[in-house]
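The next part holds the structures, each set out as structure tokens.
None of the figures in this text is laboratory data; all of them are computed from the coordinates on show. Note that the coordinates shown come from a computational prediction; the quantities given were computed from them, not determined experimentally. Cβ atoms are built from the backbone, for glycine too; each structure is taken alone.
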Structure I
Amino acid sequence: MVAELVAEAGIVAEPEEPPAQPWNPLARWVFRYAFVVIGVGMAGVLVFHAVFRSLGVAQASVLEAAKWTSLHPLTDWMGEHVFDTRVDWSPTGSGDTAANWVAQFTLLVVAVPVTVVWSILDRRRLNYARLYSWFRLTLRFALLSAMLLYGMAKLLPSQMAFALARLIEPFGDMSPMSVLWTSTASSEPYEIALGAAEVLAGLLLILPFTAGLGSILAVLVTLQVFLLNLTFDVPVKLFSFQLLVYALVLAAPDVARIVRALVGRAVPVRRPEGLVTTRRAGRILLAGQLILGVWLLGTIVAEGYDAWSTYGNGRPHSPLYGIWNVTEYTVPGQDAPADRLRRIVFDLEEAVTAQQMDDSLHDFPVQIDTDHRTITITKDMAHVWRVATLTYQQPDPDHLTLDGQFAGHPVHMTLTRIPLDRFPVVSRGFHWIQPNVYLR
């Protein structure tokens, strides 16, 4: 049974298969360059990082490894002398920093002499049929690791988590990325469906005999992601384009077969890629792919659940959860300041959002002591630089009074909770029958 699966998977070169035909010299040069840039410098590094992270290596070590795999010293030189910019490797959450772009340029440049030397030393080789199969295997695991990671962040919603403050933020004040994130987060079933498509593509890519279908699904998924990143200015354009390239390379043979079938031409039997030459090696390789795929899946599920329960839609809420209108704001002996608070939003346990009269929003770390009924708002997560120290009373679930020091002045505030069902994006729901178009 295992031998049949190995043969069906196309990872063993059958003895009766004719030798691969010589490649065109230009094709050999292009493959060498693509192998260095895409196979080693991009996909190979991505697989390395995925395994590195899955082993529980500290984030600081992962970031340091990422810096060196980005050709750190040479990239710094390129940034300074070619682009007249200082390469900053500080993590920002963006995948489109100057460091990322300069690193990719450096890789493209370095690959040229490497390809030349390789071509000279290996000039007698007529084709790279087997190395091409390993190249595709590397792309496959790079792509599946990304599909599982990003898919799980949507299947267990944490990438686009629902945030209360978005309900009161003026639409025109949002960045394009905020609009995309908020619209996706407003429909949890839609976000889960997006994640399910990515996870399914990743699962299909684990084993070679389902990888063709997985790669075609991955093309659709990564194309959508890349277009959204471009049109909503999401700073993952470079990486999402790389994933699209991996998917296109993997799907190309199967897309060609589908096109042939659709136009009524005969579709030849798929020839084995010939990763190894013996059935025993084929069984070992197939088992290795399954083990690595399941390992990555397990660690990514655990990571996704942790994100969902920590800052995603499954996160704990603030004990004062809700959007509160400031109906009374008094400073003893003074008129109410013009820049006083309009609303206060309690969402996360460790943060609070204040909205001023001009509708601007400001986030602050917060500590809420429910036993002593105190609220401490600070400027830093260590809670050293205090903005406000308040005591609160809650006579009923929808009313709150705050007294204490705010921005160095004594203050008294009365707050009224806004019912969330007054926001149509929350309360509208789903309707099979709609008498009229609802565009409010």
Structure II
Amino acid sequence: MLKYCICFIFLFSIFTSSAQGIPTDTNAARDSIKAKKKADLIHHIGNGYIPLKYFNLDLRYLIKFNQYEGIRTGLGGTTSDKLSEKFRINGYVVYGFKDGQYKYSIGGGYRINETHNTWLNAYYVNDLQETASTKYLTDKRIFQFFEPRLLNISLFYHHITNSISLQHDFGPKLNTETQFFASNVNPKFDYTFVTDDGAYTKYELTVVKSALYWSPFDIYKDTKKGRIKTYNGFPKLTFQYTQSFNGPLQGDFNFQKLDFKATYHFIHSKASHTELDFASGVAVGDTPLTHLYHAYPNNINKATIMQRFSVAGLNSFETMYFNEFFSDMFSVVQFKHFFAPLYHSTFSRPQLVFLTRFAIGDMQHKERHQGITFNTLDKGYLESGFEINQLLFGFGLSLTYRYGAYHLPELEDNIALKFTFNVTL
């Protein structure tokens, strides 16, 4: 919808300029300048920023909602290249109205090498993180106008983290980042982690994490404005290794994690394609629940289908209830086929999507995680369904069904009816 508004403004500006009798050459030059400005604005908004002169306002922190904080709102951003191309300063401050707490972060980076985009970064963070979630260091910045899963997440841990990291690109297709950090962790739910050394309700972690992102079939071209991508190739692969240390002046636990994800798109035509996503992880050692794995659940524990009616995620299990499953080893496969849109109009572009998701996992020493009840995925979890996206103003509908080993006795408890929201700039 936003792209149509911007195009309308652009066309209207051309029309009014022509009506005022501006000479052809001047008109063309002004149109070119306006088009560039609009393209730059769309690019920044697509990345989640509103560009100011020396500072880019980060849209991710303006307003969100979850079950623990309620409404979460604040301001954040980063310095722009107009201030400096060699250093950056970024941060945010947010407030949760339900828990009544401020959260914040401050940090910055210095570019060591321009050719390989090498940055040395340092951050201080005082915030919440979803329990058992995985964040890859090399993930490209992903901005969504609306993040569906956030609405219903209730299990968080609070952490105060000091970190230093090194980003380095071996080339445009191979990006790496290594981070060292120390965290004080406080689960915001009833939880005790029992190890051979004792029982912990709060704990400290000292961690080294290294990630690699590889997109071998992308094609780039050198231009006067720098290197630009001319072809988006697949697969895209991400590897990440985590090592937590314990001992004097270190953290409380020693554990290792190995995470991997891959994405492949089969392009059938400009309007039809198939997506195949795979993710896997394994944790070995004394790993608390906060740093284990869930399988991207997105269903709230309510009695009826309509009470559970919410927003479908992009790659989440719509019939899997929040906090239902946790694992110390897991694998997930997701398949989606996008048919060509049924028709195109200004406000509607209906597109049918067939989907199937499968997850399997397990947990060693489940008894060590006390105060919370959950299941494992050792029998394999299945759901299938369809979406009809962009029925009106970017909104659509999703229907998925849970079957297999974790099929529930009541039929309606296996069904998830939700709406979808998709906006493309």
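Some notes on this structure:
- Among candidates I, II, the computation of semi-axes √(5λ) of the Cα gyration tensor in Å that gave 38, 29, 21 used structure II.
- Computed -3500 for helix-only ellipticity at 222 nm (-39500 (n - 2.57) for each DSSP H run of 4 or more, over all residues; to 500) - originating structure among I, II: II
- Source structure (of I, II) for P(r) over Cα pairs in 5 Å bins from 0, in percent, for residues 62-237 alone, computed value 1, 7, 11, 13, 15, 15, 15, 11, 6, 3, 1, 1, 0, 0: I
- Source structure (of I, II) for FRET efficiency 1/(1 + (r/R0)^6) of positions 78 and 334 (r between Cβ atoms, R0 = 25 Å, to 0.05), computed value 0.00: I
- Highest-scoring entry among I, II, by Rg/Rh (Cα atoms, Kirkwood Rh), for residues 182-317 alone, is II.
- Parent structure of the calculated result 11.9, 39, given that Rg and Dmax of the Cα atoms in Å, for residues 214-261 alone is the read-out and I, II the choices: I
- Structure responsible for 10, with relative contact order in percent (Cα under 8 Å, 6 or more apart) calculated and labels I, II on offer: II
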